[in-house]
Every structure is written in C-alpha cells, then in structure tokens.
Structure P
Amino acid sequence: MSVDAAVLTTRARIAEAVGERTLADVLAATVAEHADAPAFSDRHRGAEDAGHEGDDEGGWRTLSWRQTRELGLDVAAGLLTLGVATGDRVAIMATNRIEHVVADIGVVHAAATPMSIYNTLSVEQVAFIAGQSRPSVAILEDADHLARWQRAIDEAGDALTVVLVDPAARTDDRHLTWDDLVARGRAHRAQHPDAVAARTAELSPDAPATILYTSGTTGNPKGVVLSHRNVMHEAVSTLEDAQLDGPQRSVSYLPLAHIAERTLGIYIPQFLGSHTHAIGDPAELLTALGEVHPTLFFGVPRVWEKIKTGISAKLAAEPDPAGRAMVEQSMAAGLAWVEAQQVGATMTPEIERAHAKADAAILGFLRLVLGLDQVQWAASAAAPMPLEVARFMAGLGLKVYDVYGMTETCGAVTANGPAGFRLGTVGRATPGMEVRIAEDGEVLVRGPVTTSGYHEDPEQTAALIDADGWVHTGDIGTLDDDGFLAIVDRKKELIITSSGKNIAPSNIENLLKESPIIGHAMVVGDARPYVVAVLTLDGEIAPIVAASMGIEVTDLAELARHPQVLALAQAAVDAANARLSRPEQVKAFELLPAEWTAESEELTPTLKLKRRVVNAKYADVLDRLYG
C-alpha cells in the first residue's frame, strides 16, 4: 500500500525539523536558552552532594537545566571510567527522582543505551531481562531493587557493575554508590575535559535512545528498541498535535519504564525547557498536583477514574439537596461546553454563557481543589478512557484528550487535541503517521516512530512488523468518516462465548467500575455459556461509602462480605446489565476480599489487568461462579 502524499509531505517537514540531531543536541540547545531555569525537582533525600540547589519551599530538591546537564556529564564520565563502551546497555531501576533522570542523560552522553526497568518486576523477570540485554552497569535505588537484581548480579559476575543511589543499601565492597560514580566522573572530566564530548559525538540518530522492556502481561518481557530518530519525531509530532510551546510545569509519577512517562517526563521537557516535579510514590499524586498546579498533565485511565470516584463519593455524601443540584447543573453546563467543541458539533452563545456562569460558580473551584486549574493540556492513554469518565471530566470543564499508542510506537500514534477531538475515540493519526484497520479489525500503524524491532528477538519482531512496515498492534478498532479511531479491545482478549457471541470485556468492565465502590473488575466468558465477573472494592472510596451508611467496618475483606456492601455491588452489576445486550450481561459475580494495586501480581505497573494471572489465581472462584 502506497503512502498518501500529504503524509509524506508531513514526514519530510518533521524530518527536516528533527535533522540529524540526537537527544544530547536537544539538551545542549535547551541549556543554552534556559540555563538557570528550574528543570527537575523531587522530594527524595540523600545524594546531597549530587549538585542540586537544596530544598525549596515544600521540601522539593531542584536542579536547574545547567546543573542537570553538568551532573549528567559527570555521570557519563563516571561510566567511561567503568569501561562502558559505545552501544553498551545500562539498566536503571529506581523511582521517579532526579538521579533517575540524570542517570538516563548520563548514559546517553556516554553513547550508551539507558534501560529503565519496572520497579515491580520479579527476580525471575529481572534475570531474564539482564540475561538477554547484558547491561554492563545497573544503577539501582535501594535495597529492594538490589534484592530484585541479586540473581542477575550473581549470574553476570564481574561483567556487571552495580551502582546504588542509597548508600545504606550497599552490601558488597564491589558496589559503587551514586556519589562514588559522580565523584569519579567529575575527576575524570577535570583530567580529560574532552573525553565525554568525544564519546557523545559517536552518537547516531539511528542509535538506540532506549530499550524498554514491556511489563510482560503475556509472557516474558520483550525489549522494544527505540532510536533517537524515533524519539525526536515522537516529541516534535506530539508537541505539534498538543499545540504546546515554551516551558511547562508537570508532575512525573508513572514509571519511567513506561513510554508515555519517558516522553512527557524526560524527553519533551528537554525540548521545551520545562520544569518537571518527580514523585517517587504515586499515592502522593493528588498532594503534588495541589502544590505544583501543572500546565500539562497525563494520567492513565485508572487515575482519572480515581478522581471521578473521589468527587462522586463526596457529592453523594453532600447533605444539602440544593447544593448537590447546583453542582450537577454546573457540571451539565461544563459537559455541554466541551461536547460543543468536538469536531462536527456547534457552539452556541447560550452554551458559552451557561458554562461561564457554572465555571464562576463552582467548576473553577473544583479544578483548583484538584490542582488542575492551570492545565492547558490534559491527556489519557495506556488503555481507552471510559466514555463516562471522559464525560465526567468534561463536566468539570476539563478536556481530557484520549491518545493511543504503545511502547512499540514510541508513544502516541493517534491523538485528540486542541485542533480536533471527539469523546469516545482516541483521536486521529498524529503528524506523519498512517493508521488503517485490517480485515479482521486489527489496528495497523506505520510511520517514523515505530520500533525497528525487539532486542535480539527476530521471531517476535517478525510477528510485530509485516513486510510492508505495518505494526500489528493487537488491538481491535474502528475508524469513523472523520478519521477518528476508537479502540474496541485487545484482539486476544475478546470473549467468544460457547454460543459464538463476540464480546469486548473492557466495555463491560468500564460500566461495572462506574460504581464508586468498585476498584477493579474482570469479566470472563470465553468458550463459556455466559459472562461472569470478579470484582474488587476501591480501597479508598469503599470504606467512606460504607461509613456514610453507618457501617463501622473498614477492613476490605470484611466489607466484601457485608450484606449492605454486597447489595451495592449487586446494584453496580444490575446498572451495568441494564446498558448491555443480553449476551454481554453479567450473570454471576464475586466480590473479592483483597484489593488489586500496582504492587499486586494482578496489575501491570501501569495498572492494566493481567488477565492470565487473574484467571489462574482465581480459578476456583471462576469455577464456583459457573458451578
């Protein structure tokens, strides 16, 4: 299939803007323009001589752009003293913090390849990744990460050098601390001032900017190779589509092993000279939002769902009917205002006036309380945003742009944005990208951001990319007449009941999770006569709702057995079933006594379901539901 002329023209324009630059060139240009402006902040203690300015108000450590690059060059020089060669891999396992970002920058300037590894991977998964990628250095944050790496360290022997950010985690004289690495690098730069620049000059735009190992929802992790050229095109096209220009403020909280967080938390800030606030514990997100008031914010659907359920629970507990009605009317005006801005819709003066009145009355205050009052661009990805959640956010006067992509496409390949959006879709192809639907409904994408393949895995690479360069995403989708893509579900996750009905489980699960008390839901029914569901309680909201009903129990396991809570869960199932066709309806469910979190084995680090794990772990529950 030939490439559309307009797409080719766009690709050529972006390619000219990108040129033959690498991330090292981008950082140097940003430092020249924004040298003393704040670059990265965090609240982590330790590494006190790492070059930061110290604590500012609120306990944040902050590095300027000049300090960020200088410290990165120290790290690069330190890696040279450890024998890191051009093209070597350097693994990083750490939470979101200054040292993680600086390590990434340092590895790039050593003309090596940084690999951020998910903090929650098991000892076996880490050993698999280390065995396949053979890093020469592993930069680890603390004792927990060291324990996850211990088998890999033992198997690698002297071929792997360990650097520990937390000096208290050091258990072996052969381990270096972060301070050791920086000091070595600083001394090496003093003695050999041109060494790092000479090494950085060896970087090619087609060299890997990173290798990201997928979180392993369907087997062993796969190492996605992304070049500097991939990253540069992704950043330029994302900024163009989002209409973002100049320094921004953001909060970095998702794992830096996730391509969306890398793009928004490491790469794009280097293009714009932005100020990124990194938090190591995602549970601190709402607090950080209230302090930072970001101008851009990205959340996976689960984050937006939590915001929705939190506000919904508070509104439900509002004792004043008049107050509740006022908020509901205001949110209806906010929703109408956002919907009127969609492609194909029409804005009227009446809608504008109603929104302005609602915004002044309550919507502006609600966004201020959430810390989202200064957001110019808000987005969601990793899984399709449930339409009701998007509509709820629109009711607050927030346009949350749903975007679509995967690690293998270096992030977004379709996006809603200021130039055009449609709720319930993941937008149109980003500049220079092609999207089409295969005969079986699978979404295929092609363009400059797609990976060259999986690291040392030709068989999986051949299954991913066909002879014409199309990446087979594994997602089922539809394209409307205006080019907006909607994702139905994962191809491998579609349910085909024993009577031959095709069912998308995520649609049912999203309806079940509209209940404030439901944290997660998974429906089952493949090759079965009907659909059943396992549900978990929301660990934050369920106890609040229970307390409002006079239930004094706070333990989730006890709540899951409480008759009144079970009645609420049944009501959630009934409400979902009322909006589903007969084959899709949930015929039986069980409310589980435990919560699924990012630390539990049922979810990936980006809070997506590991269906195979849930099926295996709760096989007895599922058998009982079909019994």
Structure Q
Amino acid sequence: MVVTHPTDYELHLFHEGSLYESYQTFGAHVTTEDGVKGTRFSVWAPHAVSVSIVGNFNAWNGEQHMMQRLEDHGSWTLFIPGIQEGELYKYEIHTQSGSRLLKADPYARFAELRPHTASVVYDITSYKWNDQKWMRNKKRKSVYEEPLAIYELHFGSWKKKEDGSFYSYREMADELIPYILQHHFTHIEVMPLIEHPYDRSWGYQGTGYYAPTSRYGTPEDFMYFVDQCHQYGIGVLLDWVPGHYCKDAHGLYLFDGEPVYEYQDLAVRENPVWGTANFDLGKPEVCSFLISNALFWMKYYHIDGFRVDAVANMLYWSPGGVFQKNGHAVAFLQKLNEAVFAADPQVLMIAEDSTDWPLVTAPAYEGGLGFNYKWNMGWMNDVLKYMECAPEYRKHIHDKITFSLLYAHSENFVLPLSHDEVVHGKKSLLNKMPGDYWRKFAQLRLLYGYLMAHPGKKLLFMGGEFGQFDEWKDMEQLDWGLQEFEMHRLMQEYFQELSALYKRLKPLWQLDHSTEGFQWIDADNHHQSIFSFIRRGKQEDDLLIVVCNFTEHVYHGYKVGVPTCSTYTEILNSDAAVYGGSGQVNKKRLMATNEPYHNQPSYVEMTIPPFGVSILRPVKTRKGNKTNGEEKVRSNAAGRGKREPSQLINEESGKAGGAVRG
C-alpha cells in the first residue's frame, strides 16, 4: 500500500515556511493506493467549511467527493479511484459566509486552454531529457566571468503563423534557436509562461504558478523547447512574479473566501497600480508555495534562472498609508535566494529593482538580498534620456553617461534595454533616436556599441536587433518585413557582428564586476560629447580602447591616450559603410606616440566617426606568426571576409555539440 496523503512532518514544514517541495504534498498526483489506481488531491484552504473535488467525472457535483480535513491548519485531502491523466477538475469550496467557490488548483501541473479555467490532472515525470552536456558544462563555469547576452522575448508575439495563431513550444524551438545562434545571444529570457487568463497581461498576472501556459502546448512540449535550447548551448531564463497575482475568480485571490495567499490588511493586500493582489510574504505557507515554485521550474523544466519581477513593489509597502520597507519581503527574498543557490550554485537570480536598495547582489549572510544580478535601471534611464536628447544639447547632460561608472561595481549588473522601454507610447529604440532616417540608425548602432562596451551583462528586447521602427505591438508579431529594407538589414548584420565580437573578446566581460576591468581615458570632453575608456581582461596585455562620439561631427587626427606604446588596429567601427555608415573608419594600423596624453603614457591619432563607436586593440606579436599576431576578427574598417548567417550558425552550433536543423 502506497500512502500519498500529506504527512504530519510535511505539514509541519509547510506551516513553518520550509517545505521546499510542497508541490509533492499538494496538488493532484496520479498514484496507486492499496492496489487501486487513482489520483490523490490535496489542498490548503484553512478557512473553508468544506471542500470537494468536482469535474467531468462527477458531473461537477460537489456532493460526491468530499475531501477530508486534516488535523493541522486547514489542509484537505482525498484519493479518488479511477481518476487518471487528462481529467478536468476544480475545488468546490464552501466558505464561512455561505458562498460556494470553484477554484483552480494552486499546484496544478496543467490547465485548460483559456477562456476555460479548469485544472488538468497531469503527470510531468515521463519526459526524457537530452541536455546532459549542457547541465555538466554549466557547473564548470563562473557566471560572473563569462559573457552573458540575453534576448528577451514575448512568446506570443515574436512570430506568428500566417493565420495569426501562435507557434507551439515545439515549433518555436525550430524557429527561434537558429535565430538566437545567428545573433550570438547566450540566453533567452521569456516573459512569464505561467498559466494566466488574459493574453495582454503578458503573463505577469498569473493563476497557475506550476503550469506552463497551455496556449503553446503541453508541459512536455515546453520541456522539449528548453531541452533543444540547451542542446544548442542556449540558456533559458523565466520572468517570474512572486510579488502579486491576478484576482480572477478561479485563481488564488480569497481562495477560501478569506485572505489565504494575500495579506489580511486590505491596505497592503490590494495592488492598485496593476489591479492585482499582493502575496503575503510574511505568511510561512506562502513562502513554502513560492520557494517551492522556483525550485520546481529548476528541477522539472531545467530552467537556468529567473528575472524576478517588481522587486521594488515587494521591498516597499504602505501599511496604514505610511510608505516604508517591507521586512517580510526582505526575509522572503533572502530565504528564496539561499534555497535556489543551495540547489544550483550557477542559477541566475536577477532582480528587476528600480530602487537604490543596497546589497541586492550580496549574500544574505552579509546582509544582502542574495541575488547574483540586478537590472541596472539607472543606467538604462540615463542612457536613453541622453540618446533622446538633441545631439547639440547632450553636452549639458554629459553626466548621464559618466554617472553610471560611479556605481557600476556596487552590484553585479545586467544592462537592460527591455520591453518596458518600447511599449505604452515610449517608442521603439530606433524611433527614440533624434534626427532623420540615417541619423536614427547611426545612433542606434552607437547605442548598441556602447551597451556592449560598458561594464555589465547585456539584455535586449526582441526586435531591437534589426531596428524595429514601431514600438512593440503585443498582439502582433514583430515587423519581420523590415528585414527587406537595406538599413534594417544592415542594422541586423551590424548587431550580429557586434554580439559575436562581444562573446569573443574577454575584456568585454571577464572583469565586468571588478574595478580593474574599466578605466576612463577621457570622461570630461563634454564640448564634443566624446568619451573614451579602456576595458581590460585578466591578462595584463588583454585590453581594448573604446571611443564613443555622440555627435554627428567627424574628427581627423584626434588624439586618444593609450596605455602602451604599441600598434593598434580598429576591430570595430559602427560607421563602416557595410553597416550603412558614412565610412569614416581607421583602415590603417595606428602607431602610438610615446608621449603622455589623457593621463596615459602614449597616444594614437585617429579618425572619430560621426555618431560612432570605435574599438581598438593592440596588435599582439606572437613568435613564429608571420602576420605579426593580428587577431583574426573581421576588420570592419577594411571590410574583409563577410560571413554569411549560415556560417555563424554552424560556428555556434559546433561549440554546442550539434548542427541546427535546416
């Protein structure tokens, strides 16, 4: 006889806030008890007068399958013989006020396709994974000293079929993976895929935290998607929302007629900004529910990390109308991060926090929140405000570029150009750029070059890579037709080259979180809006010189201080003609003059391109190398050796251990 009902010890841990596999205790589990096959249902509804299981199997009649209340703080359980996978069900809850509620299972593994709202009995343990190489390799790497370039996407609007329907999880694997390899992203970040009733909430207002949305297929289909990404060397991050949830009648809100998952105090229960309810992060059972959820996605779906949404909304609240820090949220986030890093030290826990809360990426035992990355919202806001300013006035807000380097190493940062900045009337990144058609593209290339050269990991929202002109339209696919126009096509080729260069050059990421990885050459030239700096790798001679010109003026013979009296070569110039630029490039090697300049021992004289970023590298001399050791990267200035997208895919897939399907 197999007994699957909740044990006293499990319930003790649940009410203590320490049951990190609460999904094994609660929910619907297909099993065999006393030789009989069926399903064990368990739910936490502490204020309920009675709870029943209803579904097609009993004509949705709650009188047939009444659940047993356990001797704890409100858990209910029942084994129903004969119930197997695929059955629809809900909990019928009779409240203390005499109401009858029909609720979806908070721990359901799968749900009916919207607009239907029933839970589905489902076993998710049968999928056979093939990502063992990815899982092994991930353990050997330090996330801090590796390139991290994230492609953020909305699953339902990246691309659609001709009839307007969604691609399935499996179909998206075939469509998306070659594209990600082409653009050299290391990870994708998918906006929330938990079950949610309303398409236009983008998944941020969920009802089924343990169920991948049925819009795109089954749980196994989503496992296949993640599995395929891993086989081709692509990590998968989920946007995750542990702060608030939607108030639809079948969901978590007032689950048994009283506050269960939300705060008791109405003043902090309701979230008027989004029309949602806030999780009661001080309630132990809610901590068990949410921490288990993160671990669940890691264990069963091999998720590589989470972008934790709306951290600021959790950290600050206003009980009694007084705005203050939420100690419950602080304790929850510390506990969450300790639990996930205990399970996987290489997991990415990225806080979307817009506040100046200190030590977000410091360990909990040092008083930090325990994340390992934080979105740099300050950098994003400053640089976009700077770029939207007319170029002739940028000299008056020069500090919008320099300020981020005062705190760039205070946390482990991701630099996000995210969906929030290209929606709700904010315009696309391309359309934020001032000036005419040419100037818009030139400045967007400059922005991307600056993004890649600035300390911190990288994130770009879908469509930015080819210069989507309209802001994101969440009910339509990206404007793929723009790729037929030359400037958009050249923008995409530029981004591919830039991101390939980023992944290849260690100075752009190896010391992201160390002050040794960045040094200003000239941060004070506000009159010309030209910035120059050094990025360094761990090896003393592994360095890059980056020069950014945020005006349309061209300068020849411009002096830039350099740290070694060497010969330098330009390995990227965003103004190269092959990218749609004006061709103001440095074709020849630059010989340094051994005289101090810009507080450096030497200087080079170079052409400064309009609205351009130029990256220089010292030419390395290696014994026996007749080419004098010049790095074999494409010289954008000279226009050598353009590679086709198919070559890029094969290069990346070769590293991942396979070839992409045609």
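Each value in this text was obtained by applying a stated rule to the coordinates, not by laboratory testing. Quick caveat: nothing in here was measured; it's all calculated off a predicted structure.
A compact table of results
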item: Cα extents along the principal axes in Å, for residues 65-440 alone from the coordinates reads 69, 45, 44; which among P, Q; result: P
item: Kirkwood radius over Cα pairs in Å - highest-scoring structure of P, Q; result: Q
item: If Rg/Rh (Cα atoms, Kirkwood Rh), for residues 305-464 alone is computed and equals 1.02, the structure in P, Q; result: Q
item: At a computed -12000 (helix-only ellipticity at 222 nm (-39500 (n - 2.57) for each DSSP H run of 4 or more, over all residues; to 500)), which of P, Q; result: P
